[in-house]
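Following are the structures in question.
Please treat every number below as a calculation from the coordinates, not as lab data. Computed from a predicted structure; not experimentally measured. Cβ atoms are built from the backbone, for glycine too; each structure is taken alone.
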Structure I
Amino acid sequence: MVEEPDHLVVARFLKAHGLKGDALVESLTDDPRTVLAAGRRLVEVDEAGVVIGEGLTVRHSRPQGGHWLVGFHEIQGRTALEQRGLRYLGARREGLRPLKPNAMYWHEIPGAQVVERGVVIGVAREVVGAPGAELLVVDARGKEHLIPFRTPILKRLDRLARRIEVDLPPGLLDL
């Protein structure tokens, strides 16, 4: 059984936006309208969901160019936001919708085996990029490879086995 942390990473801080202290974040959840809604209590976490900072209450949020613009009651002004040094925001696990089948939490991807046709080809390190253009960073054959993290290349996420099954285009690992 996979041990669950108390908090799960739900957003990655990208940059300060404007002078009022709003943050542009990348949503790492399939339900950002609920998870980043006004009144939601979030907390600063590391990549694994371990709490490393104080809590923040969402004042307002809205989609902004493929990301989310979020303001917090506790942060007044751009300087205060930048001094905070935010990287990741988390939410209490029990307040989030359970995962759908064929899904993994953000913190479960690093270290997962990447498998093609039953053969381990490498180990996942992280996911980079923007929604719709995400790339899985994989250490394979002594090299770093970037694999599109979407169908039809991404076949299956096996949370319990910590396996990411892929079907790579011919020659991708030879680049």
Structure II
Amino acid sequence: MFGKMSKIGQKLIPVPTSVVVEINDCDIIVKGTKGSISFSLPRFLNIVQNDGKLSIVRKGESKKQKSAHGLWRSLVANAVYGVDKNWSKRLEVVGTGFNVKQQGKGIVLKLGLSHVVEFTSPEGVQIATEGNNSIIVSGINKQQVGEIAQQIKSIKKPDAYKGKGIRYEGEHIKLKPGKKAKKT
């Protein structure tokens, strides 16, 4: 009928010594050196802490419970990592005359537009620059870091012909051939 279910939910989550996990029924608070994250597990999942490791156990075997099991395990693991080491995404600004500068809690981007673009970071996310063309977005919440990085990237997406714009570091852009390549 269907293939095997994922085994992600059954993996144990190692908890570093610098991280404290408080469990109160279905409410979880994860505290670390970088901050704290709290959330509530669904009623059909239990979280157990043994010997510096967390495990998430489901109460039933329904398809909904099985599918949510792996998701919530990943969310808890991401929270444990984030409060200890911070999540980060690196972006690079590519193009002649394109640059980025730090300004307070945000950044100022020159992207060949008729105006400069100012972007301020929301609470819980830090934006830093490295040189004139590198942006580092970091924070404890993986989802929030990814969303902010995508918002910055959407200011000027890489164009299809020259690749000028903002992209993730190491991202490969497939360029289209120009008019001269088509004529031959």
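So the values come out like this:
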quantity	calculated
Mean count of other Cβ atoms within 10 Å over residues 57-64 from the coordinates reads 15.4; which among I, II	I
Which entry (I, II) yields the derived value 1.7 for distance in nm of label points 7 Å out along Cα→Cβ at positions 89 and 113	II
Label whose coordinates, when Rg and Dmax of the Cα atoms in Å, for residues 65-152 alone is calculated, return 15.7, 52 (choices I, II)	II
Ranking I, II by FRET efficiency 1/(1 + (r/R0)^6) of positions 49 and 105 (r between Cβ atoms, R0 = 35 Å, to 0.05), the structure that comes out highest	I
Given -0.35, -0.51, -0.87, -1.04 for log10 I(q)/I(0) by the Debye sum over Cα atoms at q = 0.09, 0.11, 0.15, 0.17 Å⁻¹, calculated: source structure among I, II	I
Structure with the greatest value (metric FRET efficiency 1/(1 + (r/R0)^6) of positions 41 and 97 (r between Cβ atoms, R0 = 41 Å, to 0.05), set I, II)	I
Structure from which -1500 was derived, helix-only ellipticity at 222 nm (-39500 (n - 2.57) for each DSSP H run of 4 or more, over all residues; to 500), options I, II	I
